[in-house]
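These are the structures in question, set out in turn.
All of the numbers you see were taken from the coordinates with simple rules; none came from a lab. Here the structure is a predicted model, which means the values were calculated and not measured. Cβ atoms are built from the backbone, for glycine too; each structure is taken alone.
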Structure 1
Amino acid sequence: MTHPFFSLHTHGFVRAAVACPSVRVADPAFNVARTIEMAEDAHRRGASLVLFPELGLSAYAIDDLLQQEALLGAVETALATLLAASRSLHPVIVVGAPLRHQGRLYNCAVAILRGRLLAVTPKTYLPNYREFYERRHFASGAFISGEEIAVAGTRAPFGSDVLLDARDFPGLVVHMEVCEDVWVPIAPSARAALSGATVLLNLSASNAIVGKSDYRQTLCASHSARCLAAYLYSAAGQGESTTDLAWDGEAVIYEQGDVLARAPRFSDTPQLVVADIDLGRLLAERARQGTFGDCADVEAGAVQYRRVGFEILAPCDVDLGLLRDVPRFPFVPNDEARLAELCFEAFNIQSHGLEQRLRAAGIKKVVIGVSGGLDSTQALLVAVTAMERLGLPRENILAYTLPAFATSDRTKSNAWALMRALGVSAQEIDVSAACRQMLEDIGHPAARGETVYDATYENVQAGARTSLLFRLANFHDAIVIGTGDLSELALGWCTYGVGDQMSHYNVNASVPKTLIQHLIRWCARDARFGPETVAVLVDILKTEISPELVPGEEAQRTEAFVGPYALQDFNLFYTTRYGFHPAKTAFLSWRAWRDAGAGEWPSVIAESDRCAYDLHEIKHWLTVFLRRFFATSQFKRSALPNGPKVSSGGSLSPRGDWRAPSDSSAEAWLAGLDDIP
């Protein structure tokens, strides 16, 4: 027994398996024995659903043997054997079989659960071209609905209008189709998805020819993405007749376009792949994408589905682990090639956005504050690129470093080194005197020499810098480039009305902190901005993230206040992208971050980021995130300047991905923390 928090079922995951067993041509007794063995294996591995190939009980490539009474009788006997064996097994078992109904033969998907024949769905589209000749033997199930079939001494719903609906597992609705059904322009499973099916099964034979696997994978990935569904595909493999064809035993599980599991092709041994499907993700996407519902409205009435209820009885007091990849850095691909492509796209989105803004406004100069930190560095690199595309000199970038009470020698030195290396117009204006004057004007104790480093003390510095930048923009007929990033905006780690929240145009507005580091590293690689920039960019990447507003021997550490950006970007992604419950976000975070040694760290992740967080730390920083995001900082996001959306993880623009009231309560989210032990 374990706390429900640690169970995948508590958080809306269902474990599914796809099997590719060994078969013997036209030997149902042998084939059902292998099917039972693999169903037992799926049961031991905690699967709630296991899919087998098309006509797996008889074998697919048996031609006119399908018209033999002995063969068809043996198939029914095999089904009776499977029904009996399933009584002690947990998963829904879906197998392929040739079955007779009212004098016709059908290529069927058969669903069985703990001794019960749940339903039988006949194949709709029968290929009769090139190597296929199915109409010689089978009738189409296209127009069969509302019927029952007698099989192995029992009766069950029969037709192309059946959905299997788990009464005790919200969101688990299963649809079955057979092979060719997904190769047609409008697959039966597409209409089923529009009617609520979330897990789509395809029992397939699909012989192997050169290049076909790539097409299959593209087809399944695309179909699962368009249907906002999971798609399980099982193709015939070892043991099928090779009289005229060959078989590769492809078994794959897709979820909304992402491959979760894939079996090796042409294996000499039976293959069982298992993955955990996130039904919550699918339901969240369907709720967000209004056009999915619009399409369902258009297709309403095309098929009137029967819902066959069943109970999955998924245990919530057992920790089965989690059989899916949970990236520690959801905004950052864990592959060098994909990361390079993402950086190329993100950087160009930022620079093209600024280029268009300058062109549309008829402005030829920009003003930017350069602190020597990550965000202003990235914004400056983007500004340089935009100017070059506009055919304007780099000197039109008016860059200022604005030291105050706690500016370190390292960051100021890096700011100057970067500005010089890039050849922009560079100047230093110390705002300390202006800040002291303001503190004196308002009667702040720090003006009398007292050590009072409160929010007023900090914000006087931030405000002085921003006021100066805006007046410089007025003076030089320029616009102020914003530097605040997505992570800071999410956490409210920015001062209202100053440079990290307010500007004329913010190129970083939808770029999270964990991605900005990689964008700068990408710019440093191959010396994209000249060899003299490389060393300074590398040193900026190594500098501790700090607001540098409070003087002292020990510099302020931003992450000590708001939490590790790696964790908070994780929380941001799953909270805003999918709207997950806090307990589910914590569960995923714990699975991803609990062990620094678990799995291979992608080479793109710096050694300094290769750490672990226990559940206590995860819950603590999630609490901080929820309080800051929902309770204290929305008013800052409601007044954001323009800036381009960059990441698929979304933006927080009030005109884009995130629109929320500034005075909402955070209690519902904070109460959800009680579900985390």
Structure 2
Amino acid sequence: MALIDLQNISKQYDIKVILKNVNFTLNQGQRIAVIGQNGQGKSTLLKIITGEVEVDSGEMAIDKSLKIEMLAQQPKFKDNLMVRDAIEEQLVEVKSAKDEYEEISHKLMTDYENDALLHRQSELATFLEFHNAWDLDNLIERVLIEFHLKEFEHKDVNLLSGGEQRRVSLAGLLLRKPDVLLLDEPTNHLDVYMVEFLEELLIKNNFTLIFISHDRYFIDNIATEIIEVENGEIKKYKGGYTDYLEQKQQMLEIMEKEHHNLIRMVKREAYWMQHGVTARRKRNERRKSEYFDLKKQAKSNPALIKKMSVELQREQKAFNSEDVKIQNKRKMLFELDDISKTLGNKLLIKDFTARILQKDTIAIVGPNGTGKSTMLRIFMGKLQIDSGSFKKGDFKIGYFDQHREMLDDNRNLLETFCPNGGDRVVLPDGRNLHVFGYLKNFLFPREYLDKKIGVLSGGEKNRVALALLFTKDIDCMVLDEPTNDLDIPTINILEEYLQNFQGALIFVSHDRYFVDKIAKKLYVFKGKDGEIFESFQPYTEYLEIEKEIKELEAYEKELAKEENAKAKQTTNTKKQTKLSYKDQRDYDNLPKEIEGLESKIEEINECLSNPSCYEQKGILAISQELEEVNTIYEGKVERYLELEELIESFNA
């Protein structure tokens, strides 16, 4: 049975039809991505589901017992509330259920045949299992760390930035896990590491989810189905973004020639996904296979771990020798020698040296707050370095910033693109186009020409700013988060323009797909003592290797710890010739305890195979008891075997 079922739903604002006789169904466990051009009705669909917007016609069947919750774009919190408290306050129901479960479990120790208590305990166990709440305190701690909120946990939540407040709200929403979760652009204000953590939580905890996103890797990793909202209609596609592209291409190829541009764009996108991403995934799988083989050998030869780590770091840089051959043939734009920059008390850039040449395409990536935008401001001459040498050649720069400073809210589009009058736009390649002919490439309809910039949405303003930037005759383009607030069709257009741009490109972005597709070099801000790592890897491959290096380092520490423990045990063994009093007592008592636990395990297993038994006690409660007893049993057996080994060493 569907959780949400919308049939023949229509919604219209004034004369604009948003949705026309659309059908939509959500089943348990589905993760549906909603895509489409901005203004087509994606957010309206979510607001209809929450009840925030009423439909004009159609039938809606939504289970009233369902908890449907949506991430607020601008969360609101009580006054004088600390960050940790703001998260915990969102978990009152879960914490209350956990407290009640523990209270009932305590009562059942003496009143174990109370049917009402057993039934309630089973209900609570199901609720806590669904919300993954058995270890809630550790989950809260992990979310604080992964969403970079730990440093603010005792700070007033209302003093945080808008993006940080949104992360606090998202943290609470994920931990309380509603029956249906609605997310509108959840990856905004998250760096790639936070996005990876979000992906892990959503999949591991089997969320039922409807989300709007322009992050194509996020869609590919999360979605079980995609719906595209276009011209008041909904089209459905099975699978993630890769599957969507394949299905879309098949549909478009049977359409008429008027869709030529759209077909060309989808074909290019599908080709890139097939020949870029898929090939890298195959390489990654081979490397992962080698990595797991290495871990198996590591116990006998720990030096292999260090060797693999060094090889991975070398692969991460993936130095492009072809680039060296043509360096001297290209114009030098920027020359940086051992530059350093500190803001406040934080060292953001330390002793960084680089040469940026004509036609270089560089992505500046890394966690939030590590100095990426600061680097852009240095390139733009808006910020001075503290030490080192920074040289800029004689060339023209075009700049796109998140605040869109190049736009005048009081001008309309025609005045913005034709400030000297007329209705023609001259492009750097010499083409002379009518302003509408140019702007329709950026998905603006003709009626927008008279609209003031100030009345446009954030995404529309971004489109105007980018379209304006591509009319300038410039040698170097500097972009700060250019894909923010853009829909996927517009990002595809932006990518096509950037790939055809003949100058140098330097940009900051958290969009992994966009970086993979556009960048030929990475400046990775590590967020540690101003360290910047230069790499020629595709970004997702760099992140994969970075994760493996961290795992290897952790594994190396684990091996070293085991070796130290063995060495310590050997030393103690040499001194000992017999068991201590405690060891001897354990050795004498453990066989009987192990035997008793084996009987208990057998008894629980018999109950699990008997409906009259497990229905009375609750199958979840019995399963949990079995898990707890098994854990104790394994610990006792392990302890007994250790003592036997110790005795054997005395006799050796």
Structure 3
Amino acid sequence: MKKRIKLFCVAAVCSLTFGVTSCSHFLDRDPQSLVSEKDAFKNFINFQGFTEELYHTIPDFSNGYWTNSWNWGEDEIQSTAQNFHFGVKIENGDFWGWQRNFDGWQAGWMDRNNNSTNDDRFTKSLWGLGWYGIRKANLGLANLDKLTDATQEEKDLIKGQLLFFRGWYHFMFMQYFGGLPYIDKVLPGDEKLTLPRLKYSECADKAAADFREAANLLPTDWDNTTAGKRTLGKNQLRINKIMALGYLGKNYLWAGSPLMNSVSGGGTSYNADYCKKAAEAFGELLKLCESGEAPHKLVPFAQFYTNFYTTGQNWQIPGATEAIFRGPYYGANSSNWGTSKQYSPLIISEGDVKFLPTSNYVNYYGMANGLPIKDITKADAESGYNPEYPWRGRDPRFYNDIVFDGVRMVAGSIPNASEANNRYANLHTGGSYRDIATGSRTGYLLFKFVPRTANKYDQGYGYDKSLHVHLPYMRLADIYLMYAEAAAQGYGSSAGKSTNYSKTSVDAINVIRERAGVGRVDAQFLGSLDKYMEELRRERAVELAFEGHRFNDLRRWLLIAKSPYTLKKSIEFDRATVLDPTKDPKDNRVLNIRESVILERRFTEKHNWLPLKVNDVNLYLEFPQNPGW
């Protein structure tokens, strides 16, 4: 068996679907797995084998290439050594760059030439496998009547998975491209296409119906089902009720957001009805999790990193109990072939492509007392921010996610004495870590997804099969914050709440802040919905920072083309004294702190959506291109 995949959700392909008595490497294909079309749907084991392939259509956006770009808002900027990633094209307003014909390197996780459901992380993209996944889900749903040798539980499990994937891929397409045809049947290959593009709201309603029915059919935990006991302990990635409810709520919240509401015929404000529906779905989910009926719960802040990476555990996939939806992790050690190196400057690492947090985005990380920083150049008695000691008293998530000047980066020794000074992050203006091509362009480094030992000096770096980086598409903290947004906009205040869950909007935010050790939302933000939304959006920016949410958030809020969200900045400052390694770097004094604009993105209304492929919109008249493209 030559394919090695740390994959729990499809373990049943070996031990359940194919009837193999043992399978140490999940998803190694066995000759017994090749079932005929006649036999594919006759019983649960065979039908589940058919369904399992859908899990292999999910792209791993955090490990789809040697280095990986997935943050396209004002949150991140790439070093200048290379320019093939989609994120660089976005800077220039070139949203065509999501397509394989425009990137030149096959680097984008949204579109590739060679799409496959095999075990190669390089062969999976959203556009290529999404439509395949929709067709496969429809094919399965069309053949459910053939599943006669199965219990009702088994029939429900099959149908629930198929409905979820059909809804999920439509939702993923809709959030980038707007309303599309909703394909809910197997389309004949010889039939002329005439399906029109639907309004966003019409698509959302159809996706909601699929997610709702999936949630009704699926268990909260496969381990507690008779069928799931065949793969006990290896069901974490299988589609369950919580995943379906999470995307039901997200689908409704997106439909209710300003951009989607406006293109559906509403105004540029939120659609309260959709927001109420979203709050109900999220409320149902959170009640199940908080009661213990579902296995998902927030991890302690000390283990926060386990949401994104594991180290020293050869096959442990990241995500812990907080991950709700994530795809398979393909290949041991795949993270070390680039992903683990894309955050450290070349001076202590390898590789030339680096992804840096922008200074303007880092400013969202406020103070530990929960108050925001109003101006990084000015002292603020209310929040306690001091521009001479800008790293003191900050939100604990700042220290978890961001490397600032003076932080020790190399734990062990540096053999060459002339390089010893590079043990510490020299991120001040003129520092050795500042390099626009292969180092930091912004005065900060991002270390949310890799440990500090991801450098060329410390033991454990390199190809040792112990570091695994894998980001979830959805985690529980995101649910709390989406609930907070939906409840506030659905019911008009920070005190808004769903009818099926006891917490208010602001209560939900405070759950996340308390986990991180941050002060609760201050009373000054609770009286006005507009002021409250500013703080809610700041909280979302911090908690979900660099996890791939910001680009879509800015678009759905109709903010992506508005200043200051079009700006990307660096922080500039001088060290007041020589760096003292015996001091906590938070206590280092700086002088002349200021920001410099690196670039300003020139976006217009057309940049609210990505352009569709020219070949696709030329297929038939009822499938038009997005406005402006």
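Using helix-only ellipticity at 222 nm (-39500 (n - 2.57) for each DSSP H run of 4 or more, over all residues; to 500) as the calculated read-out, with -15500 as its value, let me know the right label among 1, 2, 3. Value -15500 for helix-only ellipticity at 222 nm (-39500 (n - 2.57) for each DSSP H run of 4 or more, over all residues; to 500) corresponds to 2 out of 1, 2, 3. Upon calculation of FRET efficiency 1/(1 + (r/R0)^6) of positions 41 and 81 (r between Cβ atoms, R0 = 35 Å, to 0.05) from the atomic coordinates, which of the structures 1, 2, 3 produces 0.50? Computed on structure 2.
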